[in-house]
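Asks: The structures considered in this document are given below.
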Structure P
């Protein structure tokens, strides 16, 4: 178990982190230390553990006593390792054994520096620059972070003259509290373009050891206008932001990366605490992260009325600090995924005072209503109100936020529909609706939001739905990226309407789900489903296709063979269709899942009735990447045992559940 303690010390946060490391459920809503410590006792009771408490600063031994008592419930042989930069902390912890880490040798610093700085350089360049590189490594004074940061800077410098200029820089003469670390950071920082400097220093708004999600960070940068469009006229804002982030990451300003398994992109990261201190020094009075504990507001003494960016973290049950009202020039307010007991009371006044806001995060804040006064935030570009289960409706006045780029209402399970005036948010790029089951169709005019990059779901109106949107409103939404679920396709009776959706022109979509639910006439529903599916052709770049509640008996749309990059195909709750479409021209198909398809009789039209050896060779040549096949609740499969045997012989991961053979 690894828990970063950092400063200021927060006993509730540390207790929650230990519980999560043990494998317990995330106790986000529990702020009682005693309850959390009991959970720790129960989770570790009788178990041997190894706990690392990293980056401890507090010298108050009393606050550690409850933790010591709780951790004694572990099995004999359990160990706790504490890391700190303060001798006094080691003393108050009562350490049985103490290891004092010395600075690295010049040779070890050189090895770290060399591994990064000489990446992608020719052998001749390495020989020419080695002497200068060893001198630079000595400048790191045995500090690994300095060696890594300096190596990242020199990686982009090719000539001997450039290396000599860095070695002779006057910044090495600076003396500071971090004993030499700031000089390499400053050198790397000064090399950045102005726009990228702003993006880096903005990260001072987050608390130490905070998990930064890169998608949200890019959206926040965009909201502040930090991304340079003039030099990147042909590039998407999101792409520019991703490149900024990658550049900063390559220069070692970020660490502890977690990647998305689907595309290998960096999903989240952290900042080293010294890099974080460096960013805070650069921002001075412009950016603050404060912690609130009852009536005490840590950091509020240095809080300045001219502050532009602010994050607030509560410590236990507490109220929102009204001192924030005085920061009338605030551009960013991030109460970080937490609830203040008085938030519903103070929110209307808060919106009245902070009219310069460009970014507002109220995620997980237990708000019950978003006040109509939100319309006064005319500069607002980013608002996150996700994970507020008590929120039932979005105010109609939200359409007055004419500059809004990101609206995140994910996991607000009480919301059933979008406001009618949504079509006025013409600058909206990201409408994040993950985890919401809309019972009402989207409002008419949603198709006017032609700047949308993120939509995730689109709900088509049915008979009797007044003011609902039609499928053809997808026509102009050609910048959509990632995933899209189209609901209510059973309501569509006009093939031309489906054709006008121009699904094929959504070239950036990689995952599409087609839901044939709806209220159309039962007698014509099967015929309509077939006609609609035939014209809803996705772009050939599509990687994941899901089809739900389709009532046709066949599934052979003209376009199925054009999906040459398709990796996953799922057919769910399609009770009438009786055979799988031919898959022989889908060379990248990795996974096939069929659930609740009682009429399926023929499997793999691509595989004729032939010898097992022939089937095996056909799999290797036609579907070489197919690894996973799932059949669940399919009651009429012909030759089920033979099919299962053939698939297993082809070295596939085969799951057959609740299927019967005809």
Structure Q
């Protein structure tokens, strides 16, 4: 229940800039105070809620930061509330869709990107939900009570992992939660070179507590910067982090339906008619978890969100509803591999899973409640490698799952998890993938609104399947990928096993099969939404990249992809032994290449996967590729501009 919303600041957003028919926006900053009923059956699965201190009414109080950005004249808005689930305390929808440089406090400064969603007239809402972030003004955070037992904070074993720690003789390692006991004999530290290697404690590995939140670790010989250090210790001060889902439900329900002046949106002629939930990466995983746990219905039986957008989450959920939760972590092949938040169910389609022997899906409880949103799930190729996205369409036995009528699945073929990431100095074997998937995401968000408003269906799903032979095993992928000189292919992906989390480190059991996109002869994927710069390529674009020597050599590097340019001239290709045709052989001239880009761009617009207003930038970059064909400019230098 929302007890109070306090608005501490009102100001024009973006200095009073006007956005088309919507006009200027207003920014409201403040906080929410609320309570949860620990005896409510819908809260029964919140870990440690029964151990949270209660107020005089037997309720569990909380507080979370709140930010609202709405049309200054609400009557000029589009009647939609867009709830952007914050990612580690800051916004994502404006940066991913409008092209704004990521900011923790939206609406400030002068960077509003191209203003697309502002011109559309949404009312934007952000609220803090992650309790383990710094409680400072730059973050939107939440304050949940600490679990208490027998008059003292609960203690328990917690696990930390550090990687990419440099090469200095020692380094400081922060702890998410304070140590309950700083006796070194009551904690263990191990190290391993690669995720799949045994944990070891070499004689020259040593450590000490700086304080109850920090270690000093003395690096042992023979371990590079990419080595994985794992620390298991008894921690204290665990917040009841699983309250996050219920607080989001209650905040958005209050803003949508409460008619009293306690609601800062109630001064408009009408409250928001519709609501959309949007999440990217960590916050996309939150959206999936929120729906799976059945929070899309409020205490009065009303559906909270009519629509949901999940971006680059793969098959994962979060690890927020745990004691000593660390929801900022997520499993990758090398980093944080064994952390929770990635277990069954995976798909939006009902399925009986062969590993756990149970039937479930992400939307099951929503269907039982009659609160099923229209949903768009959008992944990059990196999620196939690092987030097991193939499990969205696999029944566990190598058969395609039918996609529900209310769901669309899209894959941004050949792209990486986070666009606009600059090259990493020496940490990857190949150059980072420069291509930005935002132009492919933007029309889908607008199509989702139309789908809810008037029933106009969005473009068809575009995702790899077994039926069209566009999903491959790792071995099949390696056999098909071209033998490019100097390019090693992955020997592993982010495998997934059923985990026993009753002990630390968790114990893996039976594994689920994980597949990756099948590629064509150039190494580019054959399924998904194919960007014009990949359909008419200047190189091979991947959703994977390997760690370089000195950084965990050969393992996958996080959620990054690679760009492997083609030779410009046939002679150059033959000299290097590259099997992929050169630009000269493929296109003959820059003019012919530019014409093919124009045709590809027009097709995507006709099919609904690209906005017409976004074609000018693609065509302008294609014009600039003349320097690539002359050999004067590397293709990557121009492709990086897709992320600027």
Structure R
């Protein structure tokens, strides 16, 4: 038996800014309507706002672990109902996650349209106005009777429409679910979704004192910067770009069309003969940094117990990888200074003078310390463990690039080995910091997915000092050293094209990866058994170059858009999705071993563990992460890690 659920709620907290955990924790939180249906039975709506109560049988089933609960974006219903009832409901199955796994991203309405549910099953589009009426606070005016929000008795006709809107959401979710059940979510993925929710519920502790102090220092620092800018330019603010450009023209006689984060380094180099212009641009650069704003986000996102929750979006990317929410853990600035503790102490003491005395760029120090505002509970430590060169290992394993597999089965120094192969020199001559190693590193980072000169530039080859005229030779050298990987690109492209043309299953040559078309979706089956999905695939004339290209569609801002792909991009999807599956498998294993995972970032997992057991626990974690996977024979995994008293890059 399945119980389909949709609720309508209100809270004094902005759901879109602070997420469901802070939303539901707020004293003003209230569940207004509860709509439900068992299997294919008629939908019923319980008007909690007007005193109706949940039937005892429904309440019991919400708490019964043998009854499947279903909703679109089930995390919202689960967290809100757990708060309402004061008990854990579940297990929950999310039709949004199932849609995402099929390459269908978007709202309930857009997914319903994409899968083709009947018109009488579709979500009502009057809901936004009704939500604004009954769920969102407004400024009291004489026109609205000095109300900050409307109650059911204030607008009875619209309230009945709101109840119908809630009822139709259950009908739409159930209809979508029936369509999606043609391609059910793998049991392992449902298990992983439940773990994801467990991690989101656990959250991470925030050093609120550090976050508040950093925000205060940043505000003071920005005030100093603006004063310096005014002293140099005579202008009120560097944010007024039109005036700033006019001032540069007046000083230099040269017109500037764009002042952005990307153009600032170019402009500083261009006007190196005008030190006052360079100084003004440097101030603009410091003021344009947004990463320090994460301190404020941490402070706002922290729940009453000081932990920020709901930071990870399951199946956020097409590869199945997670994406971030809230403070965006995947996008935190890295730390490079050695004396983190000294910097943290100065910030905690609100000592801007010391920061300016000991560091050239205090704003950069604030940015580098953002990670350290994530801390474990008292008497606990973080165990940080991540896979070593996981994507490089996977692409070599799938493609069968034997010399690379030998490297990973022995010393693991892929940058040095790559340079040795590319330039036909002994690996011993490629040392850390050498020019050859730097070339090997940039080639490894940029060229594995059919990248060329442009990819090298994007990865920073020119900033590393590699002459532009050497880049094409670097591409050619890497490709000639990795013939199996190059073949993998072209074989993937050929297999997908053949699949689309013949409508028959195809194997990517020299691999065990298959592609097929089912229900208008191109599927690529990964080594784990999970499948990547590309809706509405076709071969069309190329939009930029001669010839044609492989295309598929995805939902963006409520409507379909067409995207092109090619062999190297398909390989990137396969490799990154397989890397995700490796991490997912290990996270499930670590959870079963009793480890409390609080974060996972790219190929890294962060565990909160008792301090006295931290070192032995880390050794066990690394052992687990390095064990072979049953579905990946021949893939050698290795993990590195460290123990820390606050989150940081080692």
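No lab work stands behind these numbers, since they all come straight from the coordinates. In this text the structure is predicted, and so the values were computed from the model without any measurement.
Asks: Which structure, out of P, Q, R, was P(r) over Cα pairs in 10 Å bins from 0, in percent calculated from, if the result is 3, 13, 19, 21, 20, 16, 8, 2, 0?
Replies: The correct label is P.
Asks: Which structure, out of P, Q, R, was helix-only ellipticity at 222 nm (-39500 (n - 2.57) for each DSSP H run of 4 or more, over all residues; to 500) calculated from, if the result is -14500?
Replies: Details: P: -8500; Q: -5000; R: -14500.
Answer by label: R.
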